[in-house]
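Each structure below appears as structure tokens.
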Structure P
């Protein structure tokens, strides 16, 4: 049975940089419809203290989700035969977001649009999407691994792309968390003792299905039926810190590894303080009080939370030597983890070839 290794990556970081000061002119309301009395400067300062976000990236008006997916894919496929792809899987949650129409556009799938933009003629390059909340790219990687191990594919392109700036309520303080972006990963079959070692996924829908949801603007004067991304942030924080470490530990157990084997933890860039708390609790599960310095690469301070795009973008930046001093070396054990709408959690253990 073949193993799955990452042979190439690509990403698209939007050119428009949105600093926190951009939101000084917004009118913020609570979920009860009442305008906040606190000055925006105080609101922004508090959000930075909680999330660590200083700025985020927004796409320019002419680009859609399929466009930035294509741009990330082109980078990942540079110099490679596109016709040899067996699958294109795109993780996304809101369809092909256009600047002039934020209605969900799912037909055709983003994957089909990307295949079209790549000019792939091979009818046996199967293209489909996965909506799985923020853990969508990781779930797509898990799905691709299953397909490769089944013997049905040799080469699969996995993309995570989202334009959250177009589904963010400008009157909701949580809108400051979100950014846009796309990341692509080429997964290939190999007989080497490397690649994806194990993975675990979890869906907690009984009590937590609607911690993230779509709803109308908090500004009741906003005369529109448009729906925006909403969340119960405090409850998500508690759920994630409590549950993600358990999933990661289960995954490490499945791979026959311990916490001391990990070289890097690549975690969904949702909230800097939350991610730090998750990793700290993970180490406590192994009776470790100290988290090794440099084990958790972060980029959220300047990219914001781009949902399914955070992990593949983070991976691509590290591989290209563009993220501080972080490096991935042959034999390193990498743990991926994500949490998001559903509520869904997943984790993947990977050995660098």
Structure Q
């Protein structure tokens, strides 16, 4: 590594870690004020505050990293321009690409580190924080249900549910076995879906098979348009046992998405989040592309206030566009890969164009 590279990376690292710490602190402060009412309402002990917020730090850091990279690149090159160090480098025959490459290279390494964090540390932290809020603070019972192949006993009914989708108030692949007091089968009901409506579950287009309890033979088959299902659990009860996508790493999300798709269920949301797990960390490289030309254009006028303003403005614009595109992906208006990567593509092309213009 040359002396120029070390000098650039030292200045970059100093601003990057300061920005990362500052933005993460602001994020935690905002999150604290959003959640403190819930914690106080349930009279949570003081240590539960720490147990809830501290595990979320890895996930927060991965979200803040692109903004810190943008801030670091902007302030590093802007500072060099203000002190004429950038002019001296270019006068010595060092091209703009030669100056930019170390910054782009370290931003790629940061993106890979963020990717590893989002795969291994962030899901564990989010899972721990949600567990603390749900079990220790809200005192909800810890259920042992799984997302798929659920078996339940409800009075004289034994229920098998192939897939629970509590976020949609839907149970899929439902089979109800109705037995008598001597554990003899009276009827079997099969339905593709059960929907939670007006505080009870309704089976859609079920097939009802009646059996003779003595012989076990089928005595009749009926196909009513709907039938009420005796199940005391609500979608919220299933939600407590179904992990959020934020609680799962890339490999877990991929496995669930493949399983849902293979069984014929809608896996759009999982596929969008799956592609987002790869796209979001590499926003750091995109922010570096954007930070370089903006810093060069501002030149001597670069200051801390300008750097913060531009960085936050670009960061907010990126996240707004990303959120809109992801919403389109969830609604199947855009393919999952396009919904997750389009913001990176748009801002990356803008950064490359500005960088080429600045080079000229």
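Just so you know, all these numbers are worked out from the coordinates, no wet-lab data involved. This one's a predicted model, so the numbers in the text were calculated from it and none came from an experiment. Cβ atoms are built from the backbone, for glycine too; each structure is taken alone.
If Rg/Rh (Cα atoms, Kirkwood Rh) comes out at 1.14 when worked out from the coordinates, which of P, Q was used? Clearly, the read-out refers to Q. Can you say which of P, Q returns -8500 when helix-only ellipticity at 222 nm (-39500 (n - 2.57) for each DSSP H run of 4 or more, over all residues; to 500) is computed? So the calculation was done on P. When FRET efficiency 1/(1 + (r/R0)^6) of positions 179 and 307 (r between Cβ atoms, R0 = 41 Å, to 0.05) is calculated for each of the structures P, Q, the largest result comes from P. Rank structures P, Q by relative contact order in percent (Cα under 8 Å, 6 or more apart) and report only the one at the top, that is, the highest. For this comparison of relative contact order in percent (Cα under 8 Å, 6 or more apart), the top structure is P. Taking mean count of other Cβ atoms within 10 Å over residues 203-210 as the criterion, the highest value among P, Q goes to Q.
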